[in-house]
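Throughout, read-outs are computed from the coordinates displayed, never taken from laboratory work. From a predicted model like this one, the values you see are computed outputs, not experimental measurements. Cβ atoms are built from the backbone, for glycine too; each structure is taken alone.
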Structure 1
């Protein structure tokens, strides 16, 4: 697509039709991974081919959008796109995310129902072949199930910026009612609500499968104006949020190639050492989740810092040893 001008013009038209506010030249260049001059030429081609394109003033810049959308021919999905959508839904359903899976399956049905029968018939053999040839490897781990009613209530509160009340039951603690200003949702090995606790004033995470009697409450309770969900999520190695640490790991030479290609953390730096090892540095919380991951590296990883990670790793090793001893 990057080197085919016709495809790039069509892709830009799709992006301009999909954006309610329109795209600036800089956004066009960023999305298509081209220079600004190339973006200008592509925009001019769209203006020539699509008379419905309109210019929107957005000082100090301008935006362009296509009102009314594109034709069904120009928007017809490919077999690969439909298969990826079906596999994403299948992956969610296998991990217990039935509500989110149903949403994607509904989208797939809408896309197919909007297609002409001739186009759908033409794609059918490829779709069937790809569905048979691809599957999802299910990995061991928690099933991050989320009740559809809980998700729906959280999303209503997020959209309305209303307080959200619920009973939260953490293992080993007494269940009690909470009221938060919902800030967002994080999906992963477990699903979490991120919310500003209205009593303590702290940003906290709450596992969705431990929430019950979820209700959207009266009033207005927006998240803090400077809160950034993506930045909050990137602080932790996994999902659990606690003290942020400066982490330094050294990977043995035999694991160096894999370590260079590994995504450790958004803040990571990777440095090659003179003896063939690799040093990885990043800032994160969640030392227990990091320790669990480091088990998979065996004796190829050396923990340089922090001391707390070393202590957590020692605790996990001792717990594993006790389990083996009990088994005889």
Structure 2
């Protein structure tokens, strides 16, 4: 490691499940063979970080204390000894959810590395990017296009990528009716991506303010969540594609009532409770129901190129590194209409 780098750094540590984050001085990570060291410029603050901080993911106690954060952008400042094909010093790269995978199993070999049984996640099995510096495997380093501002670009690495990957799995084409349930940060990226690809977008949410934001982002129709929401969508032409970003099983009645024959229904929100899926409804409608989680390195590179050419105008609010735990509390209270992002220069 170059002599110019410090021996310690500041990190926002989660000391235990359910405990608030604590700012601590910790040892600087040292890149080993196959790794690079990144100095963070920004890091998005995601609902997944809130779930992890609050102990909702039932992680082993041995994982703690843990540095969260998986929407990081920064520049390479050191390369581990003997590392091959590493990005050059000074290259700006992203630090997304997927830290690494085995690279050898069937999912990895067929372009589905997020389903690798041995994958590790940043801010879960590996320390994340709520820190001044973080490690990244060189072969999982994805360069950030120069035209993407690091503050606006950080949420693209999880929120934006998740919406992109979900839509990419569907039969989306120009003129497709896309219903987006949940108009938070992920849903907002879904609106913009679907509109840029020529879709007609219908947005459902229980929050009038989020529906207003959805309309400003280009949604063709907004529907207040409730027992009549599905029929309202059906009356407006029905949904050919449904993306669920709302973490509640209560959305299923809306989905059943809203979809056209042969609809693609994508589960994205973390809903642990069962839904009343009827096999006969599935058979009679010819629907596809499947899940989608984050995205691959290839999808991230493609999405960043798309975002560079089609700027995605989701509101991103900068917060200071010292205020990251307060930012998570704001997410928990439902006080955020767009995305929050740490600016390490503040």
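Structure values in brief
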item	result
Test item: distance in nm of label points 7 Å out along Cα→Cβ at positions 149 and 173 calculated as 2.4, pick one of 1, 2	1
At a computed 14.7, 43 (Rg and Dmax of the Cα atoms in Å, for residues 77-156 alone), which of 1, 2	1
Relative contact order in percent (Cα under 8 Å, 6 or more apart) - structure with the largest value, from 1, 2	2
Origin of the value 15.9, where mean count of other Cβ atoms within 10 Å over residues 37-44 was derived from one of 1, 2	1
For 24.3 (mean projected area of the Cα convex hull in nm², calculated) the corresponding structure among 1, 2	1
Per Kirkwood radius over Cα pairs in Å, for residues 69-244 alone, the highest-valued of structures 1, 2	1
P(r) over Cα pairs in 5 Å bins from 0, in percent, for residues 45-108 alone from the coordinates reads 4, 15, 15, 13, 10, 11, 13, 12, 7, 2; which among 1, 2	1
Test item: helix-only ellipticity at 222 nm (-39500 (n - 2.57) for each DSSP H run of 4 or more, over all residues; to 500) calculated as -13500, pick one of 1, 2	1
